[in-house]
Structure I
Amino acid sequence: MKKTALITGCNRGLGKTLMNAFAADGYDIIAMVRNMDSGFEETVKALQQQGTDVIPVCVELTDRMALQKALQDILAMERPIDVLINNAGINVSKPIFYTEYEEIERSFQVNYFAPFLLMKEISGLMVRQGYGNIINISSVTSLVTMPAGAAYNASKAALNYLTMSGAQELAQFGVRVNAIACGVINSDMFAELKPEVQKKNLKRVAVKRTAEYSEITNTALFLCSDKASYITGQVIRVDGGYV
């Protein structure tokens, strides 16, 4: 029987790359997205033509009731879920004086509360299965002290603690939980930054370049493999020496 991975934020960027990488590794995909855009639909169609069963699930992660309903629908499928990847996130980086309460709230809703609900429900299924892997996509900025971190950095730091705490609780049931703390990624978001801001970000990176999406997905695939069977509760930095 084919393995199944539930991945959030599959519309673009890292989420889309994770979806393609796990499909190539033999997984069927439950793809959680905010909405179905044309690019995502084309990706789904291409994967399905290659023999991957892709099940799109549209939900707004800030809507707790909608997310819980979506999770009920997923569990009602009565299919094993081997991997959960909490990838979806939003980045709000502003000085405290310019940060609105609503921005803090939304950051935690997407970056922490939604992953918590997903872990809570899907880990229950994994416990009943007797196996499973959970990966939370974090950020290297959650591990360092810097200005403008009251929203994004703080929410990712909370996600790190959820990872470590969850790993302690679930290890006895055959479920491993790890996080990947990503560094500066070669993304559309990075490309849109001013050259001086790009230079400032790269100055802290030991290898003096951005990460490619594949370097993050390769780590995720490793963590979900038998080669990583003794690794749990870790926040693994894939940051090119940022910290």
Structure II
Amino acid sequence: MIIYPAIDLYEGKAVRLQRGDYEQMTVYSDEPVSVAHEFKNAGASALHIVDLEGARTGKPANFEIIKKITTESGLFVQVGGGVRTSETIEKYLSAGIKRVILGTAAVSKLGFLYEMVRDYAEAIAVSVDIKDGLVAIKGWTEVSSQDAFDFCDTVSGIGVKTLICTDISKDGMLSGTNMELYRTLRAKLPVGLIASGGVTSLDEIETLSKLGMDGAILGKALYTGAIDLADAIRRG
């Protein structure tokens, strides 16, 4: 299982939110490139980057810093947040990003998702952010009427190879992850699955690996020191 340390960007800084709430933001570093290097030195092979401003407004705002992180770290980078046009996808891929994540655009414009999967294949992933069983959009500021499990089935059928599934109620809370959610998804879906939100212990990482998850995203637990990244990579 691949461990993806997360760098959430807001105004060029590495931050974390609680439950997707922009009013509950903690700034952890003014130098996200240095954070990426620290993750690499700990043994990371991949990074998960989110442009939080882009997620909220639909217009990516941290492209240059994301490009710098990608170029200087040399890691496999997947990026999401405000990716709603083919031009943005092409811009990211041309900058060396390996996987681009669609969230709001995948929910609201299924035809667009189909076209992007047709054109870019496995370079397209979908983020399924779940709140009370429904899919949240626009940086988690809105909840759609789309049932999360039905949506996962739909995008899997379209040909999406990687789903990143987050239980918003767990994100940034250090309260443990939703194992039952991932157990159900793994049993239902024949695609790459990455767990995100609330992972707080090495035992949870080991359990996710045993469930057959393909990856796990670690955020706040790394920044607070609750989990050591090198240990997480070994347990994954």
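Read-outs: derived from the displayed coordinates by stated rules, not from any lab. Only a predicted model underlies this, so the values are computations on that prediction, with no experimental measurement involved. Cβ atoms are built from the backbone, for glycine too; each structure is taken alone.
If mean count of other Cβ atoms within 10 Å over residues 114-121 is calculated from each of I, II, which structure is the one that comes out at 20.2?
Computing mean count of other Cβ atoms within 10 Å over residues 114-121 on every structure in I, II gives 20.2 only for I.
Identify the structure, out of I, II, from whose coordinates helix-only ellipticity at 222 nm (-39500 (n - 2.57) for each DSSP H run of 4 or more, over all residues; to 500) was calculated to give -13000. It must be structure I, since only it matches. In this comparison of I, II, the computed figure 0.35 for FRET efficiency 1/(1 + (r/R0)^6) of positions 50 and 178 (r between Cβ atoms, R0 = 25 Å, to 0.05) is attributed to I.
I, II: which one has FRET efficiency 1/(1 + (r/R0)^6) of positions 130 and 154 (r between Cβ atoms, R0 = 30 Å, to 0.05), as calculated, at 0.30? Walk me through the intermediate numbers first.
On the way: I: 0.30; II: 1.00.
Label of the source structure: I.
The value 40, 37, 32 for Cα extents along the principal axes in Å was derived from one model only; which of I, II is it? The correct label is II. When mean count of other Cβ atoms within 10 Å over residues 34-41 is computed across structures I, II, the figure 12.9 traces back to I.
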